[in-house]
Structure P
Amino acid sequence: MTGAIVSYAHGIEANLEKARLSRAKFLEARFQKARCAKAQFHDANLVSADWKESDLRDAEFYRASLQAAHFDKANLTGAKFQEANLSDTFFHGAVMDDQTLESIWKARNWRNAHFDEAIRERLETLAAKHGQDVK
């Protein structure tokens, strides 16, 4: 599905494991409880996408547009967000490991995203450790 354009897709419990969705445009897509382990979303437009409670282990979101996307209660263990735009993205209750957190602080606008307080503190500590200005 590389380069696909999909508007208003609804895929509750969809299976997108190992899918290649680079440069795809999923506008206001709803994929709650989807299985997307190891999926690739490089340079994808996922603005306002809903990934609540989805399995996104080891998914790759390099340079993806994720503004206003929802990853609430998603499993993001091993997920990579380098250079993604995370402005107004929601991560409340998401499961993240150190690798995920390392990639988030390398993303654009991560300070404008919404995290649980403990996760935000860990991100600020990582940013300070690596010389990013603390907000």
Structure Q
Amino acid sequence: MTKKIISTTTAPAAIGPYSQAVEANELIFVSGQIGLDPGTSALVPGGIAAETRQAIANIEAILTAAGSGLNRVVKATILLADIRDFAQVNDIYKEWFDKEPPARAAFAVAALPLGARIEIEAIALAGNGQ
């Protein structure tokens, strides 16, 4: 089994002892991403909608750095600070995952790092699929 650490400056740096992503056996495991602006390392303003878009953009940047993409995501997990945001998150999520969406789970949690309202992690196939 091979293991490769994925790191890019186009997504926020890890805020703890973990990697942005790890590639192993042709899968990419993207660590949970919150709505951090990679330039400022602060949560983007605008609430759940803005944070959701930024979290997905961060995942996309990490997958791009790994030579993959959102179209290669096979599983996503969404953590929400408030389950009442679920419908709005779904509407935004389908902007990126409208055709052949990945498997997914969504959970309400007591709290997220830095006061974030959402965290999303993903597992994707390595490569660009071409």
Structure R
Amino acid sequence: MGTKIFAVGLFVSDMETMVRFYRDVVGMKTDWNGEPNAEFQTEGTLLIMYGRADFEKMTSRRYHYPAGLNGTMELAFDFPLFSDVDKEFKRLVDAGAAAVLVPTDEPWGQRTSYVADPEGNLIEIGSFGKGE
């Protein structure tokens, strides 16, 4: 039996800003109402956010967090068409995401782009053209 990722968590400084970004800009659904964590439903994987201070209090530990653009990990969104990458990249940047890499055709057959959320976490918008 293989291991299946159930959820990915982000430890964030400003829950309100980050919830608003992922709900209102990215378009993910959540019923967050101010708790120490927020859950966003996606197809197959849950995105969870925890306030850093709340998580440190819960675990009785201090952690180190990256600042600025965070190259530690990415959230990757897959689209069926190459043209979807261009549309979604433009939509996210127009709505306030920071542009990192404009849509680009990669030699391995993917059209990809990157934006960053308000705390510098990377979001990949990509397609292998499965719907072309």
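Here are some notes:
- If you line up P, Q, R by volume of the Cα convex hull per residue in Å³, the top spot, with the largest value, goes to R.
- When relative contact order in percent (Cα under 8 Å, 6 or more apart) is worked out for each of P, Q, R, structure Q gives the greatest result.
Quick note: the coordinates plus some simple rules give every number you see, no bench work behind them. Everything numeric here is computed off the predicted structure, so don't read it as measured data.
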